[in-house]
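Pasting the structures here.
Read-outs: derived from the displayed coordinates by stated rules, not from any lab. Quantities reported herein were computed from a predicted structural model and do not represent experimental measurements. Cβ atoms are built from the backbone, for glycine too; each structure is taken alone.
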Structure 1
């Protein structure tokens, strides 16, 4: 019994289209499940991240730490912010606009303004539960962050920012 193996011929155009389809599928998968992309919506993270800067974030990251910059969804709005406290921490903002975590005044070399308390939103001190985070924007005056929308639960975090591409007059 003889077996005839017919060779399937693929034209260069078909080969290109198959490869293109594969590349598109891989990118779709990456950007749907692994990597998130967004532009910075406002100046809340200035000067470290400026409005319209292009950002990539890691959707798979699950271990978040103080000083991580994250993208999060709160009240159907996407925000950027810096984690300043994690589950188990106690956060206070003093009458003199100082951030205090676990009774220690926090020194933040990358932050260029004091941290005013917003009246009428949270009652301080705030004790964070497991998988709860306190997020502050880097530009502390008038920015919307945990002082405004409250603590952030882990399932509200979209991902950890891993790349910032500056958009200077593009």
Structure 2
């Protein structure tokens, strides 16, 4: 609980944005895709840069997690191979960004990747702003199930929910 006090402002911001993503996925899917794409592009850059320049910062997640398996993994095998883990994560984040910008199957794959990513880092607790990543996964799930997706720059693509598209 002490860790939450140290990260309270970013924790509140992260969870508020995740709730807004759920609402946006239901009402403004284009804006939600733009936000999530931007977020994953930023995360990809930050993780790539950090993994190369100062990989030891990722060891902080060990003390932020309340899940013993994650804590042991971070302080064990992961601590000796940080770059080998984080760079593929950054590449995956870049592919989520790319899929959100593209269309159809690519966007669906990005949504599935976003769900998996959110669930995978949720056990990092305060380090992942839990439950923010689970909430983000819910937003991705709504985007995945509710809509057909075209390229992100096609602004009027979400006029008809997916369920009504297939009922004709």
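Looking across 1, 2, the calculation of volume of the Cα convex hull per residue in Å³ that yields 109 traces back to 2. When distance in nm of label points 7 Å out along Cα→Cβ at positions 55 and 159 is computed across structures 1, 2, the figure 1.2 traces back to 1.
If you line up 1, 2 by FRET efficiency 1/(1 + (r/R0)^6) of positions 7 and 79 (r between Cβ atoms, R0 = 41 Å, to 0.05), the top spot, with the largest value, goes to 2. Source structure of the calculated read-out (relative contact order in percent (Cα under 8 Å, 6 or more apart), 29) within 1, 2: 2.
For the read-out FRET efficiency 1/(1 + (r/R0)^6) of positions 47 and 119 (r between Cβ atoms, R0 = 25 Å, to 0.05), a value of 0.90 was computed from one structure; give its label from 1, 2. Structure of origin is 2. Of structures 1, 2, the largest value of distance in nm of label points 7 Å out along Cα→Cβ at positions 71 and 103 belongs to 2.
For which of 1, 2 does helix-only ellipticity at 222 nm (-39500 (n - 2.57) for each DSSP H run of 4 or more, over all residues; to 500), calculated from the coordinates, equal -22500? Attributed to the structure labelled 2. Which structure, out of 1, 2, was mean count of other Cβ atoms within 10 Å over residues 23-30 derived from, given a value of 10.4? Comparing all candidates, it corresponds to 1.
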